[in-house]
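In what follows, structures are represented as structure tokens.
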Structure 1
Amino acid sequence: MSENGNTNIVQNVYENFKTGDIKALFDLLSADIEWQLPEIENVPFAGKHRGHEEMGQFFASLVDTQEVQHFEPREFIAHGDKVVALGHYAWHVKSTGREFGGDFAHVFTMSNGKVTRFHEYMDTAAAAAAHRRDKYDEADAL
């Protein structure tokens, strides 16, 4: 597929995410998708996820854990089978009441009109801090 076509698919992934149409989003992912976030302490959906079943668990955990405050892919750079999206987001962590945000880089690898790999680069320290439950929070939970 052309670089323009690949960019359009990635833009559709984001649009489906924003509207909550996860079924339509899955239609754009290969069956053996590899979706990778950095390993982040205290973040239950961090790390690597493979296939649609694990992706379903990923999105369920994301929705259970965080609320998007702002999510804006701003620039798309395509070369060969890769599309890089640069943007900014902000999240509210439900369990702690904290917010975090920052710039992100998402690298998509495409094949035959589907996303086969996704790798996120972001401020992991901010995410870990926002998800960290303090000792006082843990005592309140008991």
Structure 2
Amino acid sequence: MSNSNAIRWKQRFDNFQKAFLLLREVLEGKSIGEYSKLEQEGIVQRFEYTFELAWKTVKDKLYYEGFDEKTPRAVIRKAFEVGFISEDDTEIWLESLSARNLLSHTYDEETARKVLESIRDRYYPVIERLYESLKAEIERK
């Protein structure tokens, strides 16, 4: 693929990295219950835009590798097929996609609390593994 495609996914990674580091900062601070409702809403927002940048970074990386997937679900599945993410992580990515969609369309305090716990315990770790993997690849080149 072209050099501009390589630059594009790396530029997208830079934005993903910024979002990821902000999410990391807040999740490594206090336990979820220690945050105010407003802060919890902020964590949900950080997760949503970090998730969005994560899958779009993978989409651009896949495009650079010769694949043209359009939707988050298709990108996640292709990322598994080509070995960017593990089978176990694929299931969690798909779960986090559903959670992100649920939060984007409805707001229920109990749902948000459960998703906050899942963000910390399930979704953040897979985003972190993707981040570390893509970062290592960029640093090798």
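Read-outs: derived from the displayed coordinates by stated rules, not from any lab. Everything numeric here is computed off the predicted structure, so don't read it as measured data. Cβ atoms are built from the backbone, for glycine too; each structure is taken alone.
Give the label, chosen from 1, 2, of the structure having the highest value of distance in nm of label points 7 Å out along Cα→Cβ at positions 87 and 119.
On the way: 1: 2.0; 2: 3.1.
Going through 1, 2 one by one, distance in nm of label points 7 Å out along Cα→Cβ at positions 87 and 119 is largest in 2.
Compare volume of the Cα convex hull per residue in Å³, for residues 39-94 alone across structures 1, 2 and report the one with the greatest value.
Going through 1, 2 one by one, volume of the Cα convex hull per residue in Å³, for residues 39-94 alone peaks for structure 1.
Comparing relative contact order in percent (Cα under 8 Å, 6 or more apart) across 1, 2, which is largest?
Biggest value here belongs to 2.
Between structures 1, 2, where is distance in nm of label points 7 Å out along Cα→Cβ at positions 47 and 103 highest?
Greatest value across 1, 2: structure 1.
So distance in nm of label points 7 Å out along Cα→Cβ at positions 63 and 79, computed for just one structure, reads 3.7; which one of 1, 2 is that?
Comparing all candidates, it corresponds to 1.
Tell me which of 1, 2 gives -11000 when you compute helix-only ellipticity at 222 nm (-39500 (n - 2.57) for each DSSP H run of 4 or more, over all residues; to 500).
Comparing all candidates, it corresponds to 1.
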